[in-house]
Structure P
Amino acid sequence: MAAMTFYTHPWSRGRIVRWMLEEVGADYEVVIKEFGKSMKAPDYLALNPMGKVPALVDRGVVITEVGAICTYLADRFPEKKLAPPIDNPERGSYLRWIFFIAGPLEMATTAKSFGWDIDGEKAVSAGCGRIEDTVNTLEKELQKRSYLCGDHFTAADLLAASYLGWEMQQKIIEERPAFREYVDRIGARPANIRAEELDNALIGKLETA
């Protein structure tokens with residue numbers, strides 16, 4: 001099986017994809033793209049016109065967007081059981097939370113970090129609704145169960161723990177007990193520890209280059 005090509009920067013959402021690549025045990029090569037430089041170069045724009053990372057190329061197919069890449073990898077490596085099978089009723093719950101994290105949660109936390117006002121009539125039209133409703137919805141789910149889908153870890157948990165951990169670190173989401181316990185537990189997985197070590201090593205190389 002040919003190696004996948006993973007385009008990333010260690011200070012990007014590519015850290016989430018790196019964790020997923022380590023979870024599935026994929027054979028992949030890393031290509032670092034610099035913000036405002038090689039990310040906007042013609043060769044990379046031909047691959048991803050957004051000029052952003054992460055991006056993954058597998059067997060000639062380009063996959064971008066963190067949620068899409070994680071969903072793809074979970075299905076690409078079904079033996080890792082990081083996604084319910086297509087005929088499993090839990091598949092619906094799994095897809096719900098994948099899209100919730102990539103959609104309403106990301107939109108709500110981005111709006112809050114930039115001080116965008118989403119309330120009243122704006123909340124009716126915005127995909128995330130009121131920011132507090134988005135955050136409260138996720139909290140209520142994590143208060144009820146250990147994992148977002150079924151009784152074991154899936155790609156939905158990887159995404160949720162990654163986003164929650166970052167947003168709490170940046171003080172965009174308040175550190176609620178359900179969030180803290182969840183992020184610490186999910187983040188202790190060996191694949192995440194490996195991914196963190198690999199990306200932190202890249203940061204060191206970039207800083208001394």
Structure Q
Amino acid sequence: MSEPISRSQPVIAPIHPTIVRITHWTNAVAILMMISSGWAIHNAYPTLPFLFPSALTLGGSLIGGLQWHFAAMWLVMANGLIYLVYGLASGRFYRKLLPISPGAVFADLKAALAGRLGHADLGGYNGVQRLLYLGVIVDGVLVVLSGLAIWKPVQLRPLLMLLGDFDTARLIHFGAMSIIVGFLIVHVVMALLVPRSLLAMVRGR
């Protein structure tokens with residue numbers, strides 16, 4: 001009498017691997033610390049002629065803001081390096097973010113504004129998502145480089161000169177961080193509109 005053939009369940013690859021989920025949530029916390037402490041630094045030494053509400057700042061003063069900012073900076077850099085190395089070495093960036101076609105970006109943006117953009121496949125990114133995610137990665141690198149330039153303007157003078165001067169580097173740093181704030185707002189809104197995408201980043205599937 002023959003034994004019944006056992007059929008194992010197919011292994012379903014996670015939409016977001018564990019390392020991606022860990023670095024994503026670590027980065028979310030670290031970036032919020034960077035933004036709020038950066039606003040405290042701005043209020044103490046304004047880059048532009050306005051101040052942020054003190055309730056949105058972290059550190060309470062220039063010294064406190066700098067301490068939080070530097071602490072979060074190391075976390076952002078270490079976490080970002082892990083994410084970049086994994087994304088490049090695994091080919092995830094290539095699979096998820098390329099190619100980017102102007103036609104696809106325009107078509108997907110038009111569909112999104114009309115409320116007709118589908119979200120059935122959470123494993124793939126549309127043209128707009130690819131452009132935004134790749135753009136925010138490049139912007140993140142600019143934030144780090146400009147931040148290092150204004151942190152060590154003497155030791156890293158060649159980098160500072162590449163960005164112009166100290167005041168210009170501060171403006172670039174502020175502008176690049178503002179882009180990240182804008183990205184976060186859009187990112188959170190889209191996650192709330194498509195709750196399945198938020199669950200996928202929590203549990204991988």
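Here are a few things to note about the model shown:
- Comparing mean count of other Cβ atoms within 10 Å over residues 17-24 across structures P, Q, the highest value is found for P.
- Computed 27, 22, 17 for semi-axes √(5λ) of the Cα gyration tensor in Å - originating structure among P, Q: P
- Origin of the derived value 3.6 (distance in nm of label points 7 Å out along Cα→Cβ at positions 33 and 49; candidates P, Q): Q
- Which entry (P, Q) yields the derived value -16000 for helix-only ellipticity at 222 nm (-39500 (n - 2.57) for each DSSP H run of 4 or more, over all residues; to 500): P
- Per FRET efficiency 1/(1 + (r/R0)^6) of positions 161 and 185 (r between Cβ atoms, R0 = 25 Å, to 0.05), the highest-valued of structures P, Q: P
Read-outs throughout are calculated quantities, based only on the coordinates presented, and are distinct from any laboratory measurement. The structure presented is a predicted model; accordingly, all values stated were derived computationally and were not measured. Cβ atoms are built from the backbone, for glycine too; each structure is taken alone.
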